[in-house]
Structure 1
């Protein structure tokens, strides 16, 4: 069993996924890190040199690799679930948790970073709202939802562990088995 965190950039996926992996005894895997490893370039460079369609194809390969693992907390890229095959892969042997945050909180968390290619626009807050609206139907397909605007990292991790234990009957310490 895997636990996959999905959601928009700036919702805390990476920080929460790493802490969740540590607390659960699962391994941590980032689909973005897999892409960068396979492509031997940064996500920003992939977007600027090869374009978003190329990136999304590389992302499908990374999702497939990550979903094939067992006992992993998968930190999936913000747009990964917009491809139906990615969503199916991630749900096949895992639980999908969507992290959500208010657009203003996302903006505040991401405004200082230049490695967010989708936000390198004139009005990033407007772009965040637009992308959230576009992706909402995909994010809604997750098994569980957590609003990270309303809680700390530790609270989010504890909430996910509790949801998973209640929803599956499985503990997640070590092997993920009862």
Structure 2
């Protein structure tokens, strides 16, 4: 496996896990609790999920900025690839928007009023649709660049970032409340 394949594999792992954590977090939070012990367990799980999502989604947002900076220095404003990237970066589904929606779902008065399922599903749908579609399009555009140096510069993937992501994901798995749906652990 070459370096670009390793970087792309890590980015795909982070995307897949972010989706899985978002779904699990919303799923557990919208189920309700039967005991104070369950509530404490869910609170800890929620905290680990939010930590993971903030970390990973912030890195995706930073990658988008690095890609934009790189292509603005390299490509003319009229270049079709740059115009497409500019369109994608301006489109709905930014990682920052996903985090704002997650915060709104977790702190919504509707959630407190017993409408947690609806609020949670709105966030999950945004994540499944707008965020994921935008990510796939940006990744496909970047895939056209075969330069290893570009992948290194944009992705920011190194041994430390991989270890940090794995540790945060492991913390989510370890905090998963008893009886909650399984997560792949992949």
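Rule-based calculations on the coordinates, nothing more; no lab input. Small disclaimer: the values here were computed from a predicted structure and weren't measured. Cβ atoms are built from the backbone, for glycine too; each structure is taken alone.
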Item to check | mean count of other Cβ atoms within 10 Å over residues 5-12 - structure with the largest value, from 1, 2 | outcome: 1
Item to check | Structure responsible for 1.00, with FRET efficiency 1/(1 + (r/R0)^6) of positions 53 and 165 (r between Cβ atoms, R0 = 25 Å, to 0.05) calculated and labels 1, 2 on offer | outcome: 2
Next on the checklist: Going by mean projected area of the Cα convex hull in nm², which of structures 1, 2 comes out largest?
Outcome noted: 2
Next on the checklist: As an exercise: relative contact order in percent (Cα under 8 Å, 6 or more apart), calculated from one structure in 1, 2, equals 33. Which structure is it?
Outcome noted: 1
Next on the checklist: Given a value of -16500 for helix-only ellipticity at 222 nm (-39500 (n - 2.57) for each DSSP H run of 4 or more, over all residues; to 500), calculated from one of 1, 2, which structure does it belong to?
Outcome noted: 1
